[in-house]
1. Have a look at I, II, III and say which one yields 35, 13, 10 for semi-axes √(5λ) of the Cα gyration tensor in Å, as calculated.
2. For Cα Rg over 2.2 N^0.38 Å, for residues 40-87 alone, which of the structures I, II, III scores highest?
3. Of the structures I, II, III, report the one carrying the highest value of mean count of other Cβ atoms within 10 Å over residues 32-39.
4. Assign the value -18000, calculated as helix-only ellipticity at 222 nm (-39500 (n - 2.57) for each DSSP H run of 4 or more, over all residues; to 500), to the correct structure from I, II, III.
Structure I
Amino acid sequence: MASLKTKIKLYLEANSKTWDAEKNNIELRNDSDGNGNYIDVWNVLGLDKPTDLQIASYETTGNTAERNNSIDRTRQSQYGSWESQMEMIYKDQKNGTSTFKDHCDKVRSDNPKE
């Protein structure tokens, strides 16, 4: 199940807004009563607070976004440091090899996105 924050990000993007620009205008809350998170404060200029139905409509897209974010984090760890990547690129250029490209292709094939 996609988080409320993810669904709000998608709602904002669908309405030409961004989370980074609006995060200080939105407060999520959880009363620990078993009902989960909800929007406590919504002060986004020019955009109405989304209804429960509007938020629910982002469930599938939100699940995909969260899975892809997880895959991105895995890929980043497997690509290695930028220094090691630069070393591979340098050696490929010097030796006429494709080690860097092959490495990137393997990381991507081992961790496909939806």
Structure II
Amino acid sequence: MHEFSLAADVVELAAREAEKHAVTQILEMEIEVGALSGVDADAFLESLKLVVENTLLDQTIIRLNRISGRGVCPSCHREFEMKERITFCPDCGELPSEITGGLEFRVVSLLAE
């Protein structure tokens, strides 16, 4: 379950940033998880809840933004939603030439005091 190690990495990243900026408490953290990132957002969130115990993030409000998968068809140029990496264009049946959304996995912001 790589979501647990990702959660631990996020806590470590936040701790490094807090130390760098002499922060005593992180109030909010915003994280984006794309539908095509390979990260199970629910499993990640549950893992994060376990990993933050007794850390600087113990009382932090965590905002998890789920980003939909999006792709562009090379034939008809339609942009369409992708629930999986292999999703065919609903109009012409082609595989996307470009994935335009849903690959994200990142900490977007930390609000600290």
Structure III
Amino acid sequence: MDLDFVGFGLIRIEGQDYDFDVLIEEGQVAKRKKKRSQPYRERYGHTPLSADEPIPWGGGRLVVGTGADGQLPIMPAVYREAERRGIEILAMPTEDACRLLRKEPRPRVFAVLHVTC
């Protein structure tokens, strides 16, 4: 899949620019809906990835781009849910996540990509 971390706050997927967090499920891109995770913001100092929000669980591996500086917190419940489903989570800065996902065919890409911090 063609993915590039252009810089803080911007990623390019298949030639389209995104300045917001995205979900990729079987190569289909959608805006991350983090409203259900916002109540945890004060506890984490940032809106974390929580099991309360939609997560693309469809593949055997979920890649989480944790932002330019790797600051996106991932709540323990997300790891528990992944384990329950038999899904491996690979969490890394978004630039590294994009580099990793570039090698994958579009239908095999399941990811959450944070574009800022």
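1. II
2. If we compare Cα Rg over 2.2 N^0.38 Å, for residues 40-87 alone over I, II, III, the biggest value is for I.
3. If we compare mean count of other Cβ atoms within 10 Å over residues 32-39 over I, II, III, the biggest value is for II.
4. Computed on structure I.
Every read-out reported here was derived from the displayed coordinates using simple, explicitly stated rules and does not represent laboratory data. In this text the structure is predicted, and so the values were computed from the model without any measurement. Cβ atoms are built from the backbone, for glycine too; each structure is taken alone.
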